[in-house]
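Colleague: Pasting the structures in now, so scroll down.
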Structure P
Amino acid sequence: MAQFSYKALDKDGKPKSGSIEAANESAARSALTRLNLKPISVNKAGKNGDIMAFLNKGGGKVKSKDIVVFTRQLATMIDAGVPLVRSLATLQNQTESEAFKKQLSAISKDVESGTAFADALEKHKNTFSPIYINMVRAGEAGGILDDILKKLALQQEKDAAIRAKFKSAMTYPLVLIFITVVVFIALMTFVVPKVGTIIADLTSGELPTMTKVMLAISDFIIGFWFIHVAVIVFSVIFLRKFLKTPKGRETRDKMLLKIPAIRILVVKLAVARFSRIFASLMSAGVSVIESIEITGKAIGNTVIEKELMLAAKAVANGEQFSEPLSRSAVFPPIVSQMMAIGEETGQTDQVLLKVADFYEEEVDAAVEGLSSILEPILIVVMGGMVGLIAASVIGPISGLANDI
């Protein structure tokens, strides 16, 4: 299939432009005719065509909130008996995101030309995850697309709620860290040098060690500020690029699992996501091995993903999924035990949904606990830093007063 850019007129004579996939130019013109468009020009996408295709698909990032609202509304409309193409056209006009509107327009045209809904979504992988696409494909195959979309919407809402709570809980500690850094830099670049000069002029004797250390730090910050800025900028750029590499992600994920307080949160969050996603895929009729592989990629931790990939191989070799889970170094024993119960009763999806509900509550508690631990620690650090600077300044002044 090749990409063709086109200019055409709709049934009202209004000009339209965009891109379409087809085997050749003739097939592209035929597809446009089926869409009630009169082709003016159809050209195979070269460099300019690729740019046009990118713009028509929507170059901007689509927010998860927009996808959640779209999924919930689409499920309601399909459940009410509204045809899929008409539902997509209606939702396309309702969304406020221009990028998402362009993508929905392309999806609607693909579906109207006979493309399966899941295949149309697969052309927009930056917006729709593999989980979303595979569940839609399973829903289309089983004739239960409305039920699948409801489960997808619920799953996305749960994920969004967890992310929102985490961001909310971490806001105050991050603000404290920012204030601490700003206060430290302000004191060391403006206050300490001036006070140090005054003390040096008034004191004939040797300054206390603490004062000399603070003055040395202040001189180093002021004298080599350009080096500090360059190091910070380089470190940020290097770190961002490194974390985008497989090695960088693995290093980050291993470190997160070694910090006790962070490990608890990461594991509980991973279990909650794994349970809900795996249960949704299983209820949609996706095979066990494929469900494990898709879920592993969706969790967002490479260490856990590798464990699940090994578990998928074990299942392919004839083991029950609960057996490799019981040998996991990350998943708590309760997960493998509940999985074994689900496998015995044939209700794996129902059992895992209960596990997901339990661990989502545990994530809330863990986030609040982490926030409550960080806040006093940061306050103590900030107070200690200001106290050391104050002591380094007050000490010589006090000595001078005693001499007088």
Structure Q
Amino acid sequence: MGKIVAVTGNEAVAEALRQINPDVCAAYPITPATDLMQRFAGFISNGKVKTEMVLVESEHSAMSACIGAAAAGGRVATATSSQGLALMWEMLYIAAGTRLPIVMPLVNRALSAPLNIHGDHSDGMGARDTGWIQLYSENAQEAYDNTIQAFRIAEHLDIRLPAMVCMDGFIVSHSIERVEYLDDKAVQAFAGEYKQVNPLLDLEHPKSYGPLILTDLYHEYKRAQHEVMTKVKGVVLDVAADFKKMSGREYGLFEKYRLDDADIAIVILSSAAGTTKDIIDQYRDKGIKAGLLKPRLFRPFPYEEVAEALKHVKAIAVLDRADSFGGYGPLFMELCSTVISLDKKPLIINKIYGLGGRDYMPDQAEKVLNELTEIANTGKIKIVKEYIGVRE
């Protein structure tokens, strides 16, 4: 049994970083991730970790410093949000392409313009093709647990890829919840000693990073990067199995809630899943077989496993807290790619909700489930993509 505490999501993730005790952390403050790094910096000042904190002038520099420290042979972490992630853009690809296992909590926040400091998934979704592993968290407990597991996943010798641990800005990062902390020694044993791979500071075996690759090998290099990504799902499940032995808490590639016998289903990420589960319970009490699928691993996306979980469902609503302007929501597009392989394809609709921190209310989940019930009964979709919770 661990220690039960009442903490915010930022506090919980800062505690996970304290327990892991990375070698280097380079950071630049941005709301709503500032509090996370401030708390971790406090651990450094108080001598509770041995981490070298590098305070830089921008998020681009923060990721650049992380890349340098990881290439040198260190266990490295940082954190950011929104415009900070956007300013890192160039360096995100370099971290992944160089296969440096940096762990970065991403406190999800809307992207400008207009300026907004509240939570939606536009930052993480914008970075989904950078080559980073992405884990999404429903609450502070999951954010804490995912951060601990992310180090094992990213640093696995078959992978060596950077990882983002996502949680909703303010909704999770600043809300106080019940969290069970694990024992320091147990976490440190779980993470294990960091294993260096091709460190620049090994002067007896000189290396170079960032070489020029033109048409002769670039295509092959990216194919190899793709192949590495195909191994991530298996490692995520293996790490989750070990984590369950330590904590008693079970994780997978996604969570299923009352889905096994469902006729209709909602697919939704992060904190809004909790509200949706409550409404699904109410509809079950009315005899309506509703269920939910909450992706945890978004990159790489577990297409085959999600298709297997949803193959019996008649109608699906995919709720996106981000939009792809000129297209459909990013999560919706993944689900369409998922079910295309099924012989009997469920009908799918897309709802855009909660942008810029707009509250996701129970009545919105009720309207979506009512619409899904009608679609399941009639076999007809009136509108595929729609914004919900909009002030007309």
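Colleague: Could you tell me which structure in P, Q was used to calculate FRET efficiency 1/(1 + (r/R0)^6) of positions 159 and 359 (r between Cβ atoms, R0 = 41 Å, to 0.05) as 0.65? Don't skip to the end; give the middle numbers.
Modeller: On the way: P: 1.00; Q: 0.65.
Source structure for this number: Q.
Colleague: By the measure mean count of other Cβ atoms within 10 Å over residues 103-110, tell me the structure among P, Q with the highest figure. Could the numbers behind the result be given before it?
Modeller: On the way: P: 22.9; Q: 30.0.
The maximum falls on structure Q.
Colleague: State the single structure among P, Q that was used to calculate volume of the Cα convex hull per residue in Å³, for residues 239-318 alone, giving 106. All intermediate terms of the calculation are to be shown ahead of the outcome.
Modeller: On the way: P: 97; Q: 106.
Derived from Q, not from the others.
Colleague: Moving to a separate point now. Please state which of the structures P, Q yields -12500 when helix-only ellipticity at 222 nm (-39500 (n - 2.57) for each DSSP H run of 4 or more, over all residues; to 500) is computed from it.
Modeller: On the way: P: -25500; Q: -12500.
Structure Q accounts for this read-out.
Colleague: Comparing mean count of other Cβ atoms within 10 Å over residues 79-86 across P, Q, which is largest?
Modeller: Working: P: 12.4; Q: 25.5.
Largest calculated value belongs to Q.
Colleague: Also, I was wondering about something else. Determine which structure produced the value 70, 54, 44 for Cα extents along the principal axes in Å, calculated from the coordinates; the candidates are P, Q. The partial results should precede the final answer.
Modeller: Numbers: P: 98, 60, 36; Q: 70, 54, 44.
Working through the options, I get structure Q.
Colleague: Separate question: Check the numbers for Cα Rg over 2.2 N^0.38 Å, for residues 287-326 alone across P, Q and tell me which is largest. Walk me through the intermediate numbers first.
Modeller: On the way: P: 1.03; Q: 1.38.
That would be structure Q.
Colleague: So, one more: To which of P, Q does the computed value 0.75 (FRET efficiency 1/(1 + (r/R0)^6) of positions 111 and 215 (r between Cβ atoms, R0 = 41 Å, to 0.05)) belong?
Modeller: Considering all the candidates, the number was obtained from Q.
FYI, it's all coordinate maths here, none of it is from the lab. Computed from a prediction, not measured in an experiment: that's the story for all the values here. Cβ atoms are built from the backbone, for glycine too; each structure is taken alone.
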